[in-house]
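Every read-out reported here was derived from the displayed coordinates using simple, explicitly stated rules and does not represent laboratory data. Bear in mind the structure is a predicted one, so any value in this text is a computation, not a measurement. Cβ atoms are built from the backbone, for glycine too; each structure is taken alone.
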Structure I
Amino acid sequence: MADEDLSKLKIDKTRPAFRKVRSRRKIVYIAAGALVILVIILAVTGVFSPAARVDVVSVQQFYPAQSFTLLNASGYVVPQRKAAVASKITARLEELFVEEGSKVKKDQVLARLENADLAAAVRQAEANLNVARSSVDQARAELNDAKVNFERERRLLAKEFTTKSVYDAAEARFKKARAAVSGAESSVGANQAALREARVSLEYTYIRAPFDAVVLTKNADIGDIVTPIGAAATAKAAVVTLADMLSLKVEADVSESNLGKLKLGQPCQIQLDAIPDTRFEGAVHMIVPTADRTKATVMVKVNFNHLDSRILPEMSAKVAFLSREVTGDEKKPRTAVNGKAVVERNGKKFVFLVRQGRAVMTAVTTGAVFGDMVEITSGAASGDKAVLNPPGRLKNGSRVKINEQ
């Protein structure tokens, strides 16, 4: 009995091994099933399919005028009235009353040169003129006395109450006094001319604006020597540079071969690189009657219909020459995309937007058509990338690779 009880206490080593094998097989089956499901999901989502190569276009802000633009050209904003204001004399700059950006009126004093010597010359000329005028008064008094004496002697001689020699002396005195008055009056005229000359020379020390303008640059500072020649290394030829902001025009270079598309008064749209979100209305002002042989171009000047304070000289500009005037509704930008990017499926319109390497099928609402551009009123925003001519096999979520341009 004791031996039988002890035998029952032995460990059966076959049963645990069998259970362990079954457990391992179960895990393998589960893993294999999960792997199969994962492969199916990846296959459905197109992970194993090659990325479709596509061309893309941008959804962009589109101005309707672009659909009836005949020609585009580039140029710069240039004031048609511009002056480097200088002095007619050489002197030291003592006062400067303006700076860059100052608005000035015609004949307004911009600066003053050293002028103490010229101011003294004016005062001297005024004094000389006063002396000359006093001499005239004195000469006229002498003439009046000589005339009275001469008339008296003439009457006395007629009655033989005086001698011929006394009469002759009175006549000579009268003529001399008359000549003295004429000389004194001429002296007054000469001194008046000298005074005008002195005042003109003094006026040269005041530098004035030749027209209503805005100061573009300041070329000299207080203490600089200003000269009309500017030969000295430290001398300044101009004090300030002015421009009439009402005379701003765009000067654009147009190829000779495209001149036939232009005419005077032709409507234009102007875009400034500094103000890219605004289109300015304009018109052809002049086709300059000469060509640049080195570039085979002709300069065309374009007016702004309405000037804006943001428009500044020397800004770079792009000009679109239009076939007709822009109407009220066409002046506002629209969100648009190339019409070949829009597809219609089941009565709805879609675009495939490219996001993170995949094509996202997006429903859109379209509006007006402008040439090859279609207005997008909802569903896509400016800056989005859309697939151009999407292939029929392209689906939502398909991997795409953009063709290099």
Structure II
Amino acid sequence: MTAGTVPRIAVLGAGPTGLEAALAAVERGWDVTVYEAAPHVGGNVRAWGHVQLFTPWATNVSPRTSAALDLHPSGDICPTGHEYADHLERVAALLGQRVRTSTRVELLAREGLLKSEEIASQRRAEQPFRLLVTDPDGTERFDAADVVLDCTGTYTHPNPTGAGGIPARGERCLGDRIVRHLPDVAADPDRWAGRCVLLVGAGNSAQTAARDLASGVASLVWAVRAQSPTWGAVEDDPLPDRAALAQSSRALADGAVPGVELVTGVEVESLEELDGRLRVVLRGGADGHRELVVDEVVSMTGFVGDSSLYRQLQVHECYATEGPMNLAGALMGGSGDCLAQPALGVDALRNPEPRFFVLGIKSYGRNSTFLLRVGWEQVAEVFDALDEELGRAAQPVPA
């Protein structure tokens, strides 16, 4: 960008971190556009809207949005995903036409440069970003930006059901038969009544699914990879709902609900359709090999961010977590509880690609200890650094 011009900020994703970043840009009078692929803001949050968060409102509303909306959250009430998405809609309303829903950024590049060119050079830093964008009507166009903040999250990219992080045999052909988002059993009881279900996974999402499915299906086989799952229990947990979820998982494992069977130390080897049902082979466990025939497979094996967006940029990713390398290194050996995550500074967020940052839960890669507060701190750190690099614009951009 040239001296004296207003910085153009592209924010990818209209979730809590993306909207926070957009507000920070507006405060500076900078030109910001938020690209959201879903038809509404908080699209990932809506996908699990029926689920209650572990944390209360006060920890889920940033100081910046509290001031902008004149909110004073307090107490112990924990919002549901839908309630929190409604809050994000109110935040987005402050940004007006700067938020573009049903608009997907397909790929990013530097204008006129390939990934391998101008490594760590001033020329690369001076070239604007080039964004390939698909509009709501399906047409494609190119946009330009001086700064790109990837806040797209992870929830739209579920991990495979099979062993070793790759699809089980037959899984790719049966993708539409596998439930990969938390089912709302209470809202659609007929969908699950009388069904035989295989649930795969042991994290909080899997535990929530197990709790909700246990009393709503005919039978539930719960398959987990660990031989002795801990259910993520935290000693003297300050979050009562999280502690209660771990307790419910222990109760299900101990046979508290008839028709629920926990199978440990197993992985899904193969899936195939059989007369409208699904035949599943589990590998490992006490039997070494087990075959099931079920009506439904619910796969809660986690999610990972989409790094293909920036495959033409010079981004240094961690070989283990897929998060930005500096941040991944800073997180190694840290606290295992999300409530104890420290602010790590803007240098942990930098990439070799100038003025490109991965923020929010996507920045943690496969590390599951991210907390919303971390995303807001990241936004503050990045914009403080951009203030020094780009300077504050003299005139604000009209809404």
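To which of I, II does the computed value 19 (relative contact order in percent (Cα under 8 Å, 6 or more apart)) belong? Value 19 for relative contact order in percent (Cα under 8 Å, 6 or more apart) corresponds to II out of I, II. From which structure (I, II) was mean count of other Cβ atoms within 10 Å over residues 350-357 calculated, if the value obtained is 17.8? The read-out was computed on structure I. Out of I, II, choose the structure whose coordinates give mean count of other Cβ atoms within 10 Å over residues 142-149 equal to 20.9 when calculated. That value comes from structure II. To test your reading of the models, identify which of I, II gives 22.5, 70 for Rg and Dmax of the Cα atoms in Å when calculated. The correct label is II.
Distance in nm of label points 7 Å out along Cα→Cβ at positions 62 and 198 computed as 7.7: which structure among I, II? Value 7.7 for distance in nm of label points 7 Å out along Cα→Cβ at positions 62 and 198 corresponds to I out of I, II. Quick check on the output: -7000 is helix-only ellipticity at 222 nm (-39500 (n - 2.57) for each DSSP H run of 4 or more, over all residues; to 500), derived from one of I, II. Which one produced it? Only structure II yields this read-out.
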